[in-house]
Structure 1
Amino acid sequence: MAQMIFVNLPVKDLEKSKAFWSALGYSFNPQFSDQSTACLVFSDTIFAMLLAEPRFKEFTKKDIADATTSTEVLLALSVESREKVDELADAALAAGGSPANETQDHGFMYGRSFQDPDHHTWEVVWMDPKAVESQS
């Protein structure tokens, strides 16, 4: 079985978060979703568990970080082309996300970023496969 990652993120309004990610073309696994949790599917091995804040709080003794004033994590999603970077970032902004950082264009690597409705920062990146090959 391939190793998987489940990123757990607190959200203020679960339905709003689900609508945002659905507008970007992503789906949810109903088997791991309920009225306070939504399992956002990025791929066969990458998932984000969107948890309403009271549910998220059940998993930690720490305060929930205020993503409007601090950054606890930067989340990066790879895509297959520069065009897909722009397509996903533009869709995020159109769906209610907000800009995060400036566009990064290094020729062999291109990326843009946005904040979701809960101010989590997401980076969308493409790297030229030839550049990756030359590093190995």
Structure 2
Amino acid sequence: MLNVIKTPLPDPSVPLNWAVTAPAGNILYTAHLSIGPDGSFVDGTIEEQTRRTMENIKASVEAAGGTMDDVTQCLVYLIDADDAPGMNAAYGKFFDGPPPNRATVVVAGILAPGARVEIVAYAHIGAQG
């Protein structure tokens, strides 16, 4: 059974959880969009959407007891390849040390209307050295 991590965001209105860990494990699995603390979609530029998405990832990681230094991999989904430079600029500000491994793909669309980016992150919470 998965351990659901409670985040500052309201519970999703669809069948998913913002962040979970597996039983007896310390790997966090989380995926986010540009959703504000009140549960509403935060529209804006790719930089604004990426920043809000990364703030949500950071909140999930911290709620699980980790920091952004614990993030080991991110998968970024963009609907427009031309958004990559703006996404990179906002994304990079969330990592003080070496950024995690990352894959970025361009997709036909994201289910949330208006969403230009969705980011999946994996974090190894409590990792030593």
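Read-outs: derived from the displayed coordinates by stated rules, not from any lab. Keep in mind it's a predicted model, so treat the numbers as computed, not measured. Cβ atoms are built from the backbone, for glycine too; each structure is taken alone.
Assuming 1.0 is distance in nm of label points 7 Å out along Cα→Cβ at positions 45 and 93 as calculated from a single structure, say which of 1, 2 it is. Considering all the candidates, the number was obtained from 2. When mean count of other Cβ atoms within 10 Å over residues 53-60 is calculated for each of 1, 2, the greatest value falls to 2. Using Cα extents along the principal axes in Å as the calculated read-out, with 45, 37, 28 as its value, let me know the right label among 1, 2. This figure was derived from 1.
Which structure, out of 1, 2, was relative contact order in percent (Cα under 8 Å, 6 or more apart) calculated from, if the result is 22?
Details: 1: 22; 2: 31.
Going through each structure in turn, the value belongs to 1.
When Cα Rg over 2.2 N^0.38 Å, for residues 61-100 alone is computed for each of 1, 2, the one that comes out at 1.51 is 1.
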